[in-house]
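Take a look at these structures.
Every read-out reported here was derived from the displayed coordinates using simple, explicitly stated rules and does not represent laboratory data. A quick note: this is a predicted structure, and the numbers were derived from the prediction, not measured. Cβ atoms are built from the backbone, for glycine too; each structure is taken alone.
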Structure I
Amino acid sequence: MPEQNDGRVLFTKEMKRDYTILVPTMLPIHFKLMINILREYGYKAELLENSGQNVVDSGLRNVHNDTCYPALLVIGQMIDALESGKYDLHKVALLITQTGGGCRASNYIHLLRKALKKSGYGYIPVVSLSANGMEKNPGFKLTPMMLDRVFYALNYGDLLMLLANQCRPYELEQGATDALVDEWANRLTDDMKGRGLVSYKRVRRNYNAIIRDFAALPREKTEKIRVGVVGEIYVKFSPLGNNNLEDFLLSEGVEVVVPGLLDFCLYCVYNHLNDHKLYGLMSAAKTFVFRMVYNMLVKKQRDVIDAVNAEGTFRPGGYFPHTVELVRGYISHGVKMGEGWLLTAEMLELIEQGAGNIVCTQPFGCLPNHIVGKGMMRVIKERNPQSNIVAVDYDPGATKINQENRIKLMLANAASIAEQAAADKTVPMPQHENEYDSANTPVYNPFLNPTPTSSSSRV
């Protein structure tokens, strides 16, 4: 009988040697790097790639149909994998994240265990991956060295995703961009081997080398309509969750723009600091630690932006302190359930960067997402008349053709806007360079400068 604690099956030290840990997919590039890090530290981790109607059907059979669509897909993907016959069910474990916030995502792990018992797999251990250690397992620990590598994997993943999205629509040799992504994922995995802290000097050299390699890819000398993608984090990033949205947009001849994952991590840290500011939560010592982490993450993000700007071929991603300021006057920073104010801010960021044609992905069961996404569209459009936003719902009963038809209507409107802009020059076309220069634009940071200016103290 597997070792148990509080009624749950533990992942023990003995299991680490020969148990395969199955990880649900979300961001293909980022998760490939993170899986490789787990393997380097002795875990037999495998990223699940099963998809299709079988996954949805498995989720519907094992999860209440009123549960969030991302939970249905994640749990459905895991149980579908267990039922595939590919794995020894007595030598397998499952890994799932716990956010610890007000979102129901914190309870996915309990829904998964309930679904496993219902399907007769109650003996399979489920490992919680949580930044605040909500559950502990003797056989699975994130050491400081592992976390160091996971952070850089996240940063590398954001950079690779940014550059790939700017190359893929224009590549002269089909598949060259994805081949370069895979090549760099393998090189970065080898580069992060070892047990000491990652050399940041080497990381910055890698940034420059990655950017140079992507800049050298043969590409068309054209400028396509840019379409941004925002929404609930799983449906925004996961091809399984959004019915391969990025592939569909590419097939329609546009360039896809997706804000990076680091912004969401910064958003989570920022919210802790904002809670301290608004409600006096957290001790002074804990607040100091969070402030240091926030400033460190912002500095690392700025280094990537500066590296992209220095090479000059590509547009950098957004700079988080600037993203924070964009949303003032639209929605309070106290709105932090789910993606909260960040979702609204990312739409404004995309508009500022010339990607005002936006798909807002809305999963079933995610009320915060509907409020800060679809609920904010009217005021954003009123203040930014050049914007062109469509909300697309994703749930088990939604048909792919209806989703794609809504997006096609938005793309037709985008083409009309572009033609009109070219004709009368009254609406500027998106420029190749990013309008925002992170190196030279002063940005109010409430955690570096506690005295806001009058223009920064709204909402």
Structure II
Amino acid sequence: MREKQIRQIGWIVITVIIIPCQSFAESVTIHVDAGEMIGNVKPLMGVNAGPYKLGEDINPHVNEQYRDMGIRMVRTHDFYGPVDMSVMYSDESADPSLFSSYNFVESDKRMVAIHENGHEIYLRLGNSWNNSSETPKNITNYVEAAKNVIRHYTQGLWDGFHFPIRYVEVWNEPDNRQFWTGTRIEFFQFFERMVKSLKAEFPHMKIGGPGFLPSSYLAQESNNTATSLLQYCSEQNVPLDFLSWHIYGDNPADYLGAGLFYREILDRFGYTDAESHISEWNVEEGPRRYNAEGAALMTGAWISLQNSFVDQSLFFRGQDSSIDYKEWYGLLFADGTYKKMAYAFKSWSWVSRYPNRITLNEESDAVDGIAALDEDGQAIIILLTHYMTDDSSDTIDTYQLTIDGWIAPEGSFTLKRYAVSALHNLSLLEETTIESVDSALAISNRFPINSIEVLMLDSSTETSTLHDWRMYR
């Protein structure tokens, strides 16, 4: 049995203490200052592929799951055929001005599904892993075909659509022989021609790319493609609107480091206004792709991305292709059921609804956190994650959280705690109503390894729209 106490100390501090029956070896101190705003929470809530079903015919569409998880943006990569240039424009010798040179049938279904389910389309022009072909041979035709693909989806060309596409990403992993078989300079010239042509034709869109391999950051001594491409683009006056890159790794520190690295080289070569996009990311491999350990680690990674000058994020990926491979990359198993990572992703979407980021300080290399206020200052959300990496030295059993600088506008507030862990699927742990807080609130709870906790303090009397997917349109 545990005891819950709500008591007043002096006249300025309300303390909520939850005391389990056992003692704990170590505790992490976390301090939130609601009076110190440090910018905005970035809505880094994109994924690759979906919600149109992926893989085997038996797999379901996952529209409802995407809305529930709070997915805002979908990158059109690794549908394994649809929305690949090698399918939409399969013959580079064909006249790109003729509708008969294209096949949009299956691609249209995926694009419509993204749009009608309320997600923004992040258009990748290139090919999926299984459809990657040799380096384009007729670049003139290829560039014109790319323009017509965009016109088909944004200007209604050939009985097409008027989707509000902001981002067009040119290519995917040119430093991977699976996607580019030519030389480095051949890619640089191809990329220059694509970006310049598309930007001239569609000046209102943001054109960028090319989705570098993780080794462009993690192994710079052997893969300097990113730095070399930016130097080339700067010398050739390429109008680059964003740079995209990938990371697959289990240490949240790598995500922070990568974000800072790509921002630095963009600025170094004069692209100070260009955005930085992580267009693929996940843990490396194994059970972490579906268990609570991976969910805790990637929550730390998402928090690191909030701190690292990243403008857009697209997790890889939404849904697995086969139920036989549960260690695949998806947030969801192939049958549409949730992995632990999906519940983690959903918790991030909750945080993204609170626009005003506030200070959160913690004293541990095994705990990360982020805190934010809603637009009216009536509610606070705090996301905490507890994980272990090779760099972690702390052994944490509890957290001691103090919140300063917030007085509930309505005189009382509701405290809710949710958890993702081996035992919890973003489950409500407790709900407590607290009367009259003057200044500081202290909360102490057990915090097991490989777990995530969300705390919500809400003084609003209105019905919450936390789960209303329509906000993502």
**Request:** Have a look at I, II and say which one yields -15500 for helix-only ellipticity at 222 nm (-39500 (n - 2.57) for each DSSP H run of 4 or more, over all residues; to 500), as calculated.
**Result:** I
**Request:** Assuming 12.1, 37 is Rg and Dmax of the Cα atoms in Å, for residues 181-244 alone as calculated from a single structure, say which of I, II it is.
**Result:** II
**Item:** Highest-scoring label, criterion being mean count of other Cβ atoms within 10 Å over residues 61-68, among I, II
**Value:** II
**Item:** Given 3.1 for distance in nm of label points 7 Å out along Cα→Cβ at positions 37 and 325, calculated: source structure among I, II
**Value:** I
**Message:** One of I, II was used to compute relative contact order in percent (Cα under 8 Å, 6 or more apart), and the result was 15. Which label is that?
**Reply:** I
